[in-house]
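Derivation of every value follows stated rules applied to the coordinates shown; laboratory data play no part. Source: prediction; values computed, not measured. Cβ atoms are built from the backbone, for glycine too; each structure is taken alone.
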Structure 1
Amino acid sequence: MQVNPDNDVLISEVGPRDGLQSVSRIMATACKRRWITALYDAGLREIEVCSFVPAKHLPQMADAAEVVSHALTLPGLTVMALVPNARGAEAALAAGVHKLTIPVSASAAHSLANVRKTREEMIEEVRRIVELRNDTAPGVKVEAGISTAFGCTLQGDVAEDEVIWLAAQCIAAGADETGLSDTTGYANPAQVRRLFRRLRAEIGDKAGAAHLHNTRGLGLANCLAAYEEGVRTFDSSLAGLGGCPHAPGASGNVVTEDLVFMFEAMGLRTGVDIVKLLAAREPLKTGLPGEPLYGMTPQAGLPRGFVQGAVHA
């Protein structure tokens with residue numbers, strides 16, 4: 001995704017999808033609308049609002065089309081949805097989304113557990129989704145996110161050569177961009193630098209977002225490492241909501257509030273108003289009362305004299 005020229009990085013909020021599908025309770029549709037609006041009001045301009053999957057598997061996403069309909073009323077917002085297959089893509093395109101994200105696991109074991117397809121079958125699924133997009137909504141972007149790119153709780157190590165091979169295959173199948181996801185929270189900064197450097201060398205400007213988790217406390221360090229390798233789009237979740245059902249203990253995406261604070265404190269522009277972003281936690285609390293919410297910046301508050309947009313030595 002191209003970064004707004006007025007900003008240095010793009011923060012892509014995934015809480016309404018990755019976060020909500022990872023908790024057992026279901027947030028009411030009206031609460032989802034209020035939360036997404038609060039995120040938008042804070043300045044977030046790319047939000048993954050839902051996934052199009054059968055309600056029997058993920059009842060949290062049963063109202064996906066309604067949520068997309070609301071998000072489309074917010075001017076200038078890129079409305080994203082995750083789709084695991086062509087059937088989901090067809091429903092998402094019918095709903096009017098601007099961008100499709102497809103999870104393609106680098107781990108053979110995770111691929112079978114998560115989408116019940118081999119990696120090779122998922123490459124063909126990407127091809128089918130791209131053909132569907134080309135035929136029905138050519139303006140919609142398609143990103144193939146390489147899940148478990150840094151390791152897998154089911155099979156352990158994931159060979160870096162296989163990660164890069166899979167990303168290249170997704171681009172060859174027609175995906176507009178391919179990013180790397182630390183689905184299980186295994187990544188460290190050296191590994192992040194190495195893999196994103198190899199990714200950019202392999203597919204150039206089609207290298208997409210860094211989707212990193214904070215499972216072992218390395219989320220921000222990994223984001224900084226990715227930034228230093230040229231990544232400019234970062235997935236994160238308000239209050240760190242999220243995880244993966246096939247990654248035991250991998251609770252929590254990078255916290256959007258902490259990520260925005262880090263970049264802004266460095267003098268990098270995100271386009272996100274930190275004060276309004278902190279306020280966006282309230283509709284989340286209301287919609288999921290009692291759900292654990294994370295983040296160091298919300299807990300500590302902004303430093304005395306902090307001015308957003310200023311460079312801090």
Structure 2
Amino acid sequence: MKSEMRVLGIDGGGTGSRSFLCDGGGHELYREVGGAALVRPGFEHESVHALSELVSRTLEGAGVSGIPDVLVAGLAGVGREQSRIEMAGRLSELEWARSVCVVTDVDAAFQDAFGDGPGLLLIAGTGSAARARLPSGGVVRTGGWGALVGDEGSGWSLGIAGLRAALRGRDGRGPPTRLTATLPASLGYPESTSLVHHLWGLSKAEIAALAPLVVAAADQGDREAARIVDEAVDRLVEHVVALRREWTDGVSPPVALLGGLIVPGGPLRSRLTERLHELEVSPREAPPDGARGAAMLGLQDPPAGGRGCRPAAG
């Protein structure tokens with residue numbers, strides 16, 4: 001019976017992961033949170049380890065006997081189809097569910113926000129990206145190009161820009177800024193001359209964790225920090241403007257915001273929504289739930305549209 005079906009959805013990002021276990025009717029049974037599950041080339045085992053702990057805690061906490069029928073993992077870092085297929089293969093070998101599907105974290109969040117309908121999703125957390133489904137059904141995207149050439153307006157970009165400003169200010173090559181003291185100290189290196197060797201070992205998430213300090217300095221009147229923050233908001237607005245042009249009927253699309261920087265209470269939320277309201281764009285108040293969206297994809301037939309899916313190895 002469908003009511004006896006169990007589907008486990010996972011949302012795995014650069015700073016944490018979340019699970020959503022439901023029955024065949026989509027009714028919530030249990031939730032859990034876990035560690036970062038961003039998939040990085042060459043370090044896939046770290047993501048698998050984090051997901052393994054999350055799945056174990058979820059099933060134990062829910063008191064579920066046996067394994068779920070379907071597991072859909074919406075993961076950051078699997079934008080390429082080959083990456084999704086490879087991760088699905090790794091996860092299916094662990095026999096966490098009878099069928100395992102891997103999609104992007106954007107796929108999962110978009111499903112929760114808009115289902116099969118049109119809409120525009122902007123993400124600004126550790127990284128940044130945007131996607132829209134048009135009234136015609138066509139899908140377009142901007143950003144999502146990664147830390148090397150993209151992620152504008154993200155926590156990572158704010159952290160990197162803040163560190164650059166801090167060190168330029170220390171050298172006298174840039175304007176003085178309180179970031180010169182606060183950012184190295186927050187990393188445990190109040191003497192910034194010792195910082196450079198430490199930076200090579202920092203993860204993308206650890207750099208992104210500096211973003212709230214940059215925004216706080218801007219709020220306290222630091223001009224250099226304010227410049228960095230304003231530029232980050234500009235870059236995020238560009239995502240929305242570029243995708244909104246695709247709506248040819250003159251109707252403003254429904255917009256959802258996701259990611260630690262721009263969800264309610266996020267450090268860039270008020271600045272961004274003010275700019276969007278000037279463009280007559282009114283984002284939804286509640287952010288999408290990527291773990292729930294992943295589970296809803298698992299209820300489709302075939303699960304998740306058949307993307308990156310594998311039966312359990314056993």
Structure 3
Amino acid sequence: MKAAVVRSFDKAPEYGEFRDPVAQAGEVLVKVTASGLSRLAQAQASGKHYSSGTELPVVPGVDGVGRLEDGTRVYFALPKAPFGAMAELAVVPQAQSVALPDEVDDVTAAAIANPGMSSWAALTERAKFVKGETVLIHGATGVSGRLAIQIAKFLGAGRIVATGRNEASVAGLGALGADEVIALDHTPEKLVEVFRSQIKEKGVNVILDYLYGPSAELLIQAAAGHGSGEKKPRVRFVQIGSVAGNTISLQAGALRSSGLELMGSGLGSVSNAGLVGVIGEMMKAVAPGGFLVDAEPVPLAQVSEAWGDRTGRRIVFTV
């Protein structure tokens with residue numbers, strides 16, 4: 001079959017031949033039509049993600065859209081290595097595929113699945129979000145963060161706060177549903193003051209963190225000690241992405257003096273079948289929720305050229 005093939009962790013995948021996968025008991029064969037280029041797919045293909053394999057060559061791609069042998073159109077996720085989703089054929093456990101609603105086209109489904117799942121799973125599976133709560137989305141200017149605003153609104157958030165790199169980057173987030181926006185290009189002292197105002201005075205129930213790194217430290221610092229002398233309100237801090245850094249300095253007192261609860265959301269914290277189920281629920285909401293994603297279809301044959309795209313669009317490889 002034709003596929004994108006990773007032959008070196010230091011180079012972009014190449015379009016070429018790869019052996020066909022064979023479905024075993026409990027698995028389904030998918031004729032792939034579209035597969036999104038996500039940060040996760042790129043990180044795995046570079047060998048730098050915690051879920052990356054060590055053997056090459058391998059076909060990249062964590063998820064996609066296609067048709068089963070009976071013609072059912074499905075979203076599927078997490079094919080077994082060395083077979084990924086960026087190929088003509090993929091094999092996955094039956095529980096890791098879900099039928100798609102007719103009103104969501106292949107490119108949109110492939111584009112929205114991974115970034116949309118990141119916030120839907122974080123809110124529903126990890127934070128146990130309750131309608132009416134306030135959600136702060138830290139790093140809301142990328143594809144995942146912009147979808148997180150729309151999804152939090154759809155799920156019934158009472159108030160949504162969104163952060164971004166600077167004033168220009170947060171422009172337009174209000175139109176997606178953010179009630180307040182915070183630019184991160186202030187001094188650390190000023191950011192702690194702004195974050196503390198949100199958490200202590202206005203109230204934040206859930207933080208979805210796509211950045212980690214220094215600004216996440218400031219959020220935790222702002223949460224520390226708030227509500228002193230009274231019952232500490234719960235603030236569920238859900239770590240999703242690490243665009244700004246993979247490590248932070250965490251003071252023990254920040255946890256003891258607050259109602260802060262730290263957790264992660266991603267591969268491993270939710271089962272594979274659970275993630276696919278989450279995406280199935282999200283797909284039903286795409287049309288009624290009017291979710292928007294800037295998707296750019298690109299033929300899989302152009303995988304090498306498009307792999308390093310930094311335009312902010314969601315590249316979807318079509319087969």
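Of note:
- Highest-scoring entry among 1, 2, 3, by distance in nm of label points 7 Å out along Cα→Cβ at positions 82 and 170, is 3.
- Structure with the greatest value (metric distance in nm of label points 7 Å out along Cα→Cβ at positions 74 and 138, set 1, 2, 3): 3
- Of structures 1, 2, 3, the largest value of distance in nm of label points 7 Å out along Cα→Cβ at positions 66 and 274 belongs to 2.
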